1. Taking Rg/Rh (Cα atoms, Kirkwood Rh) from the coordinates of each of I, II, which one would give 0.99?
2. Can you spot which of I, II the value 25.9 was calculated from, given it is mean count of other Cβ atoms within 10 Å over residues 43-50?
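Taken together, the values in this text are just the output of simple stated rules run on the coordinates, not laboratory data. Please read these numbers as outputs of a predicted model, since none were measured by experiment. Cβ atoms are built from the backbone, for glycine too; each structure is taken alone.
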Structure I
Amino acid sequence: MINSIFDADGNALPSMTESYLAWRAHCAKTHRPMQPTYENGVCSLCKGWGERETVQFGKMRCICAVAKRTQELDLQHSEYRSVTNADATLDNYKPWGTSASQDQIIMLTDYLKEWAMWPSQWITIIGGVGSGKSHLLSALDKIFKPWSLYISVTDFESKAFRATKGNADYTLEDMLSVIQQAPILLFDDLGLEHGSEYIVSLERSVMDFRYRRPEEYVTVVTTNIVKSELYRWDARVADRIFDNKIGKQFVLDQIASRRRFDGNSY
């Protein structure tokens, strides 16, 4: 459990993300909306203290604090979020290509459904064109939004260059800070950059930051580059996303890398 604040007695409280997941589970179990109630402008549960003792999860940050953070994330993530497949769900995942067998589809979707109940591990999905990687991330984003931030590598690259050149309404520092601290980062098509070491260095800084607190900053990465070539692309990023101590990897059949690392593309 990752703790970042303490209560008045010096006891560590769960992170805001863990508190969000706990309230999410509680409200789903009790069939209640995940919204605080107020009396005279004060939260009826915590009376303004921002903490709440629960039977199932112990002391948590109150649902009012979680609701406030939800509003903040909705505003912060909207600037950098990529467009997702609005119709995507884990139940209608069906690759249009030949990169995944039926057994792999069942195994992967079953795992993601269970993982989505309380995401605490990183996930890396390697699959070729048509394996539905973006569909899966869109489906996860629909489950967690705005606590999740879905961004494709092409959008990451484009937004970073715009910020660097001063052509954006945000600074590069602000952009990296939001992406680094997204509770659930869904990073699509890692490795499809246009060969820029500068962009790779920015991605490295994102993964390094999140790797220091992997349970608080859960990360899901997709790529169509095989593991050995990802290590050639950037060993430090590869070390993070293939660390079995913090995550799980899925490799779909018939992987086809789009890039050689001699400066040319397929």
Structure II
Amino acid sequence: MRVLVALAAVLAVSIPSAGEDKLLFARLGDIKVAYTNHGRGPRAVVFIHGWTCDHTFWARSVPAVSAKRRVIAVDLPGHGASDKPETAYTLDLFARGVEAVLRETGVTKVVLAGHSMGTAVAAKVLQLFPERVAGIIIVDGFLPQKPVDAAGRQKVLVPFKEDYAKTATNMINGMFVEATSAELRREILSKMLATPRHVGLSAMERMAEIDGGAIKAPAVPALALMKKRPDRDEAFEGFLRGIFPKLDYQAWDGAGHFLMMEQPERFNREVLAFLDRNGL
């Protein structure tokens, strides 16, 4: 009996429970990939952050969603608590980092929720590991319709190379709206600017290489929760429908780029409704 009690105690410590925010690590070659786990089982919702962000950008959603589903929040290679080697930060590297976490956690089927650059990472996971993906949630997602040539990429990168902190700060400030609180602005800026320059530069350059029009996705259910952009909404919705025929597209008023942080209750409600509606 004492042996069984001791074994139960060990298991209770080693298996994260719902609501726990302990950082865990998977390995992708020599790179440690950090993540948090909330719950158990072979299916999970996996939150994938955007450019120079980390898993804490989902902190306002993890408790609500993990009350209903297993939830994993990843720090992509180069971000958060993951290793940050001098290497090329490609979509392939990011996607394989996500898959390394799935292998480590024993998850076989996922709904991928990708914010900004995380949408492109989710699309890459879907391409590389289609058997694992049951659904996609696009959170003000970055997915260009055609790649930018080498000259165009360098033109974008020049101001970042000349003054990375100033250029990144100006870009991030442009993602906010009037309703974005000063406290939230400070939180987002401080976390994004803490990501090393070599990671930010490499990831930005590689993002511009994406050929969104070449993505061929299985017909999985998809939800797009986007900041309202009247001049681009119709075209972008049409583009996404060409990739994800089972798409629910929403454009939100009064939300900036970080809508899961700015309007978390609405975000959580829509995500859970999508999961329930599609039996995910």
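1. I
2. II
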